1. From P, Q, which structure was distance in nm of label points 7 Å out along Cα→Cβ at positions 180 and 284 = 2.4 calculated on?
2. Can you say which of P, Q returns 1.6 when distance in nm of label points 7 Å out along Cα→Cβ at positions 28 and 260 is computed?
3. Of the structures labelled P, Q, one was used to calculate distance in nm of label points 7 Å out along Cα→Cβ at positions 76 and 108, giving 3.1. Name it.
4. Work out the source of 22 here, i.e. which of P, Q gives that when relative contact order in percent (Cα under 8 Å, 6 or more apart) is computed.
5. Among the shown structures P, Q, from which was the value -13500 of helix-only ellipticity at 222 nm (-39500 (n - 2.57) for each DSSP H run of 4 or more, over all residues; to 500) calculated?
6. Taking distance in nm of label points 7 Å out along Cα→Cβ at positions 36 and 268 from the coordinates of each of P, Q, which one would give 3.1?
7. Once distance in nm of label points 7 Å out along Cα→Cβ at positions 4 and 244 is calculated for every structure in P, Q, which label goes with the largest value?
Structure P
Amino acid sequence: MKTEYVTEEQIVTLFPKRPADCHKGTFGYVALIGGSIRYSGAIRLAAQALASAADAAMRSGAGVSTVAAPRNICPLIAPQIIEPTLYPLSDRDGEFVFNEEELTFLCGRYDCIAFGMGIGLSDETEKAVSYLLRTYDKTLIVDADGLNAMARLDHSLIRSTKARLILTPHLKEFSRLSGMSVAEAKADPAKAASYLAGELDAVVLLKGSTTVVAGKGGRVLATDRGCPGMATAGSGDVLSGILSALMVNAEDPVLAAAAGAYINGAAGELAQSRRSDVTMTSSDTAACVAEVIEEMIRQRDAGRLVP
């Protein structure tokens, strides 16, 4: 199976110069759904990454972004976000509770929904994933406990969704979804990701030291950007924020997913160079996202990155 490494020349095509008559609606509406009392940091990190992406003009992503989280933890999140708005969700003692009316509103308003970051695994999470698969018809990114909830569902329901489905598992989450062992997936990640992409009619981003992205027809892109300092809680949540911004207007979701992994890894490398592999956190990675993208844009505008 042929695997190509994504290049900055490819990535920079996702950041076209903006027309003079553009407005926020031109670049789409994004919602990040997640968070719980136990994992309140995860959704904040994803929101921070999305805000950083917006500052770097990565609006092949979001013109408007919203963080949707259980009501009782919204006061914890509010000080951490600037550009995104905040949408309180029903909860019980800070834990997510499925509310069809709230998800119907989000499905109707937003061009891309990322679901699962720090939300916890419960029957309520499973209800929400099932509802999104049956109802939503735009771009749906599923991460973390959203993936673990999805693993409980019949594959026929997943395949029948009208949404453009982007799945972002690490090896254990992949194993639960696919039925393959971690060892099997680790032995040939490209083959494993391609299998699940075909099985679920989805784009599969399989995280690892080399991250591979597989889509329909066996196409596989990869990136090995990243560093040991990213082996910390929240790195995957930062990736979800970046992907949300990139996916809104992306015509090629495999390229957009691989670009998101590349940007996340490069931002982590930059954060580690300024901290250390021991002391850096995921918020350090999120803070470097804008700089990584800005440098690629500068290189393109100087004629040194030719798509």
Structure Q
Amino acid sequence: MSKTFGVGDLLVLTTVMLWGASFTVIKSAYAEFTPLSFAAVRFAIASLGLLLITALRRESLSFARSDLPRIAALGVCVVTLYQAFFGIGLGLTTASNSVLIINTAPVMTLLLVAATRADRITPRQALGVVLALGGVVILVGASGGLSAGHLRGDILTLLAAASYAVTPITVLPLYRRYSTLPVMAASMVFGTLLLVAIGLPDLARQSWALSPAAWGQLAYAALGAGSLGYLFWYEGIRRIGPTRVAAYSYLIPVLGVWLAVAVLDEPFGPPHLIGAAVTITGVALARWPTHSRSNRA
């Protein structure tokens, strides 16, 4: 893989901007959407987008019957549970807290890997776990906890991060047999069907007399941060490798928090800054690969 800046880097940086901005865009959309109706429609559109991209690239959606339960489980975790917890949680907490808490998912993945004894946690990674979780505690306290009504949203967002954390463990066996795009498309379709079923009551109550801005926010979240974001991200991984992509991913919470504070005028004082710094440092320590893993990537 080339060490110079190229198309793969550009694709990943584009995704960083799309995903970093999505927290502010989605939070703004909740002025007219309920969280579950937004998530259901968003992923129905995103699924169709991925299916279209898969067809245009002429990739097969044929899977062995024995792999279908794993694809379904991936969809439940990445789409159904993640989006339900994330959407409702974001409606109850700040976009700043949401982007920082969601980005602790790699730390939770590390804990799951250690719990299943698939790998050993190094002392550096253990320190990262403690710092990341400690940073979340600082963020929750800085937001006022129960008195500010954020605690429930923060807990739901943590559950969203935990749902996403199982992704690497679930998806890796599939990636050994199939290319990325068909696995993503199939799992997203399955997860979206369940998400729509869960969101039916909200969809029935949702007023569809929406402003052009709200429709634009939905389109951005569905096609920009959704279909294109996933496609660019995984194409970037293919081109430049997971280690280099991981380094770029640390820009997501930085950009996400900056936009939330600048656009939504969210409070972000010294306690929030300390919590953010501790969280990002912890995730970096826990996630950054050792030299041996870096060489294998």
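Values quoted throughout were computed directly from the atomic coordinates according to the rules given, and no laboratory measurement underlies them. From a predicted model like this one, the values you see are computed outputs, not experimental measurements. Cβ atoms are built from the backbone, for glycine too; each structure is taken alone.
1. Q
2. Value 1.6 for distance in nm of label points 7 Å out along Cα→Cβ at positions 28 and 260 corresponds to Q out of P, Q.
3. Derived from the structure labelled P.
4. It must be structure P, since only it matches.
5. This figure was derived from P.
6. Q
7. P
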